[in-house]
Structure P
Amino acid sequence: MKIIEAMKKIKANKEKIVDLQEKIKGNSANLSFETPLYPDPKEKITGWAQAAEDIGQENIRLLVAIQRTNLATQVTIELGGVSVTKNIAEWVWRRRDYAKVDLGTWSMMTDRNLKEGQAQSSVGTPLEVKIVRHYDPTLRDTKKALYAGEPHQIDSALEVVNATTDLME
């Protein structure tokens with residue numbers, strides 16, 4: 001089974017569990033004058049509950065297999081002209097959180113809305129006012145572009161990897 005197949009199976013299993021829970025909710029009790037929908041509702045409820053538990057255990061097995069595979073499988077992605085190799089788990093974290101964190105860090109380097117121009121000193125002498133930047137604007141812009149595009153590059157690479165990599169059971 002490929003990683004993507006396991007991911008789809010987990011999603012479908014979650015939907016099955018919700019369906020079973022709704023059946024249990026709708027049939028777990030009735031008023032004394034009502035006729036139950038099923039001949040032996042207690043047996044049905046117990047069966048549905050057991051099925052939901054079994055499906056949950058299957059999802060846990062698949063999730064652990066995905067984690068095992070994600071930790072063991074190395075993927076190389078070209079970022080900013082450099083080949084970077086990480087395991088799938090690291091790329092997932094990078095995609096989920098840390099590319100945004102790095103983009104946010106480099107985005108903090110601004111001119112703070114400061115304005116260049118003319119000002120007067122305390123004795124009335126005109127002064128030319130310049131902004132003094134404590135960062136390299138070119139490097140900042142390069143890094144921002146890199147980190148803004150990184151999630152898409154990771155998505156593209158992992159889409160292929162998830163479709164072609166066998167799950168480690």
Structure Q
Amino acid sequence: MGKRSDFPRRKNDSYPTPYEAVIPLLPFLRPGTEYVEPCCGGGQLIRHLEQHGHLCTLAVDINPTGVPYAWTGSAFNISECDGSVFITNPPWTREILHPMIAHLSDMAPTWLLFDASWAHTKQARPYLARCTDIVAVGRVKWIPDSKFSGKDDCAWYRFDREIDGRPVPTRFWGRA
């Protein structure tokens with residue numbers, strides 16, 4: 001799943017969210033947060049957040065497999081947030097990720113889990129004006145049966161609309 005491996009990527013960037021990746025996000029969510037999961041896949045992220053009292057109000061994926069109430073469809077077809085925030089582990093493919101940042105954060109604050117190095121690239125520049133928080137996760141094991149963790153550090157990024165056309169300040173939260 002990393003930039004430096006020659007393994008073929010899974011179809012639709014379908015990598016279940018490991019529990020270890022969710023733990024750093026928890027302090028940033030209000031108790032009982034109601035959220036929309038626009039890339040729910042097999043529902044692992046939903047189950048992890050449910051363990052901590054958070055409620056998924058809408059789950060969507062182009063191929064949902066583990067969430068009986070999920071809608072089949074694209075995150076780009078969502079027109080409003082049926083919760084206070086979007087939370088997802090999106091496809092890391094930039095042609096999908098970048099438009100998703102803009103689309104979702106135009107509607108509501110949006111937490112996305114992807115590679116930590118993204119924030120240091122030129123391609124991030126148009127989206128950093130929306131980035132309010134970066135929460136370090138580190139490396140996680142994306143493939144449960146693998147002996148190895150991923151090769152890339154990850155982070156949770158929180159995006160929100162610009163206020164009056166001004167960029168929002170970004171806060172970085174290191175690993176505890």
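Below, the figures for the structure above:
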item	result
Structures P, Q, by relative contact order in percent (Cα under 8 Å, 6 or more apart): label with the highest value	P
Source structure (of P, Q) for distance in nm of label points 7 Å out along Cα→Cβ at positions 63 and 135, computed value 2.9	Q
Winner on Rg/Rh (Cα atoms, Kirkwood Rh) once structures P, Q are ranked, highest first	P
Comparison of P, Q by mean count of other Cβ atoms within 10 Å over residues 39-46 - largest value held by	Q
Structures P, Q, by mean count of other Cβ atoms within 10 Å over residues 79-86: label with the highest value	Q
Source structure (of P, Q) for FRET efficiency 1/(1 + (r/R0)^6) of positions 31 and 111 (r between Cβ atoms, R0 = 35 Å, to 0.05), computed value 0.00	P
Top of P, Q by distance in nm of label points 7 Å out along Cα→Cβ at positions 127 and 159, largest first	P
Which entry (P, Q) yields the derived value -4000 for helix-only ellipticity at 222 nm (-39500 (n - 2.57) for each DSSP H run of 4 or more, over all residues; to 500)	Q
Read-out Rg and Dmax of the Cα atoms in Å, for residues 47-94 alone, computed value 16.6, 56, structure in P, Q	P
Given 3.5 for mean projected area of the Cα convex hull in nm², for residues 71-118 alone, calculated: source structure among P, Q	Q
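Coordinate-derived values only; no laboratory data. Computed from a predicted structure; not experimentally measured. Cβ atoms are built from the backbone, for glycine too; each structure is taken alone.
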